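Asker: In what follows, structures are represented as structure tokens.
We did not get these values from a lab; they are worked out from the coordinates using the rules stated. If you're wondering where the values come from, they're calculated on a predicted model, not measured in any experiment. Cβ atoms are built from the backbone, for glycine too; each structure is taken alone.
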Structure I
């Protein structure tokens, strides 16, 4: 009997040790999702590791990336001119008509979760995983994000692993901007410009502009014009100016060389002429991501040789950052930006907007505010070109 008791005690002891080892092995490490140089607010229960990949709630990820999402018989997700579609019935996901061989969007406990790496790369972001930090990071070249060891040090501070050193932050000197010529009409001229169309939201913005009798400027993409040629005709028919925003908006293609650059931009301009029937090729362009730092001397030379002009912007609405529910932030950005530009002496103010759902919601209040404040809204006029490029190049 005594031997039996000893044996049972031994089994229980080792069983406890063994079971403790299992619990320790199954204990999850904290995981994080990073966007550029910040940490997104996902709870630990919202980050599921599946086959070594980070999955998070689909809806929350789309909101965090400020992606346009339409829920219908399928889920349509758009960002950076790329489209993802999730089919409820088949569980399949396609990115720009290419069906994924895996299951990047899947049901976990009754909620749709998405593979962060798949969503990021499908939308044109970069993705990397820092195993020592347990951070799945999404970033792009649009922002000057930290790289390598600098990013790791930055994340150690954000995650509370180390205490940041305290040192004064230098304040950059204010650089006075040259004043643009005033036309003498109203308080100042404001040019509302819309990028990345045509698409369904172009139609909504067009209806709003017609309602308020405002003429504007659109910078269209060639690949979108081929899909929505009727919208291009409608925009031109309403009297708005249409300029080229390149054919693809693909940074690697557009800026590969001076030759590829001018081909991307001029092909868009020629397509506008073809679809609208205007007599002359439109000469105003907006290059993807702005002219600085992307335009090289060779690219500028090609533009000047062909007689093209480039518009950047004075006021960035940052509309792409916000969801439909956050449209009021877009309005505030325009109000603050226009007010600041006017106070600095600017009398021809170019505002950057996009053909997006959230922008279409904000546009009526933007127009009403500009009217109330005494600004004159205009479209681009090639007969009285306003210089507006980040290089301050008078020939562009």
Structure II
């Protein structure tokens, strides 16, 4: 007997050959549910942080209603979720081509940010005006992952191709544009993704060791010659400058204890800068407790574990690299944001995926997660041959 589900009063069986029917049975519904849970948590968190943000940006004749940022975020979710579902319905080849085209387009936009970009909070990271303002680096991240995975997967066919140095040049170029904005946090994310994909593609430990050493040299050079890195590292390690943001974030995070003050009960959040974006994890800690913070962290870990377990029997090197890279991107960004909030890393202006307020961030994350869902789709009736030699990245 066919397994069926009900959708809008209709029976949706495994024999349904419609586009939606095939998508429903091929999609990883566990990953989809985890993404929706994160988005729901994000809406609750933004609602909690919105009064603090509204008070911060109210002044003089400008009065921002308390739930302004919640309603705006709800609008971005209404745009982002259909983007995620729509991209997840694409065949793998089309998803790859879309990402490659996106990588080229958003790389060009990133290059034009210093010329055409608008400045906010001391950083020049956006292009456009008003409602149409976008942050190219946010959209470039998932496209960069897929493009890099495609390049490195070519090594499985021909190891003489110079894809490793070429990928390094591309990553370094993007890093230079990001540091000019300045955006040290995004630079770390892009470089971490590159190193993770190199390791997964089977690059020797000797090369990885050399790259790790080069990375250490790069951090030292950034500290010596890059004022943004110098200031933030000094503030973090030596408490030599303004540590208000980090100290206040940690105090807010722990103010609610294990179970929190309850929704709307937080008071320290009103002293947080950017409570709705960079420091929303601290707002969650104050109002919903450390137990809620642990639950949010476990949601990101669950996504990574789900992806990597699903890839254990995957034969296509491109799918392995692209899917793993997209999971790494999501988790690394989350871990950086959490580390800043708990005082384990200097402030970087990094949003918490699916949870922090922001249009570019939400839509770009939905775009990237849609790619992940598209690449991990599987025909439940497809039986793998026991004679297939699995690709292990070596």
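Asker: Can you spot which of I, II the value 0.15 was calculated from, given it is FRET efficiency 1/(1 + (r/R0)^6) of positions 126 and 158 (r between Cβ atoms, R0 = 30 Å, to 0.05)?
Answerer: Working: I: 0.95; II: 0.15.
Structure of origin is II.
Asker: With mean projected area of the Cα convex hull in nm² coming out at 27.4, pick the structure among I, II it was computed from. Intermediate values should be presented prior to the final figure.
Answerer: Numbers: I: 27.4; II: 22.4.
Corresponding structure: I.
Asker: Of the structures labelled I, II, one was used to calculate mean count of other Cβ atoms within 10 Å over residues 262-269, giving 21.2. Name it. Intermediate values should be presented prior to the final figure.
Answerer: Details: I: 21.2; II: 16.9.
The read-out comes from structure I.
Asker: As an exercise: log10 I(q)/I(0) by the Debye sum over Cα atoms at q = 0.15 Å⁻¹, for residues 270-333 alone, calculated from one structure in I, II, equals -0.60. Which structure is it?
Answerer: Values: I: -0.70; II: -0.60.
Label of the originating structure: II.
Asker: Compute relative contact order in percent (Cα under 8 Å, 6 or more apart) for each of I, II and report the one that scores greatest. The partial results should precede the final answer.
Answerer: Working: I: 15; II: 27.
Checked I, II; max of relative contact order in percent (Cα under 8 Å, 6 or more apart) sits with II.
Asker: Name the one structure among I, II that volume of the Cα convex hull per residue in Å³, for residues 214-349 alone of 127 was derived from.
Answerer: Values: I: 141; II: 127.
Value 127 for volume of the Cα convex hull per residue in Å³, for residues 214-349 alone corresponds to II out of I, II.
Asker: Here's something else I'd like to know. Can you spot which of I, II the value -22000 was calculated from, given it is helix-only ellipticity at 222 nm (-39500 (n - 2.57) for each DSSP H run of 4 or more, over all residues; to 500)?
Answerer: Values: I: -11000; II: -22000.
Comparing all candidates, it corresponds to II.
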